[in-house]
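Next come the structures, one after another.
What follows is calculated from the coordinates using simple rules that are stated; it is not laboratory data. Everything numeric here is computed off the predicted structure, so don't read it as measured data. Cβ atoms are built from the backbone, for glycine too; each structure is taken alone.
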Structure 1
Amino acid sequence: MNHAEEPPSHLLSNDHRELNVKFEEFQATPVSAAAQRRGRFERFATDLSRHIEVEERLLFPVFAEADPSRRALVDRMLDEHRRIEEVLRRIRLRLDEGLASTEDLEFELVNVLWAHNAREEDAVYPWFDTHLSDSDARAVHRELGEPEQNRHEP
């Protein structure tokens, strides 16, 4: 990998931290500010879905193909992605219906997401720094490393 750029593990972990901040901003928004709360949730959910898509398309296949014994770990992470997406869908549905409380779903999301992120950062991301091809590393940088403001333009 070309080490002139930030290592993929740093970029991916930093994206986790940015997503955490966006989720905390959503949680801190008063229920009475429904439109603002919905906007913050959508920003978080969109960026989390983008992060998941990049992992599934660019990273997990390379990780599993390099060592077939990793398939079970990748399958577990893919299952967690589906669980995360399902909770996002349920939160979105409640927000669409104008229901004020999403606290139980937020708790469920945190339980899955934070453990999932820790597993990725400990067991998967460091491997990419030395094993990801230059072209794959550039693709990760292109898709996750673009400036924040460009991700939310129509």
Structure 2
Amino acid sequence: MSTSAQVQAPRLWIVLTRCHRALSQIAERSIAEAGLGLSDFAALEALLHKGPLTITEIQAKVLLASGSMTAAVDRLERKGLVTRSATPSDRRAKVLELTSKGRRVVEAAFRRHAVELEAAMAGLNGTEKRQLYGLLKKLGLFAAATRAEARKDSKTIARKREA
């Protein structure tokens, strides 16, 4: 395809999907080789980089359904990788924190994960990575805003129909 040819959205979607699939397979393999599942790793990684968080905060960061998040937390607690305690302001909310064992496990897993992802993305130089990051972030924010606006419009239409 010529570099001056216009790229239509459906074609771009296919390229994004294939790229995501290829990188996901590499990421999931590196995580599995660390003896972790994807949801467990995501929760541990959030705690590693953000510090103690409530289950709800982790769930929002890693985009897991409530039941999946609860199952992940239960597994991590059984393995001795996290501790769960009540928050001072709301005893119903639970704060998760890495144990020393959990910190060792996730630091080692994350180092390996980062190395494998860097190798997978070595086809891009630093400038290209920054450009791609900025463009994907811009596209994601625009798509999210478009989706939110569409939801708002559909709720308005539904209310008008009910009236």
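Each of structures 1, 2 was scored by volume of the Cα convex hull per residue in Å³; the highest score is held by 2.
Here the criterion is FRET efficiency 1/(1 + (r/R0)^6) of positions 54 and 134 (r between Cβ atoms, R0 = 35 Å, to 0.05), and among 1, 2 the highest value is seen for 1. Which one of 1, 2 has relative contact order in percent (Cα under 8 Å, 6 or more apart), as calculated from the coordinates, equal to 21? Of the options listed, only 2 reproduces it. Here mean count of other Cβ atoms within 10 Å over residues 70-77 was derived from just one of the structures 1, 2, and that gives 15.1; the source is 1. If you line up 1, 2 by FRET efficiency 1/(1 + (r/R0)^6) of positions 22 and 102 (r between Cβ atoms, R0 = 25 Å, to 0.05), the top spot, with the largest value, goes to 1.
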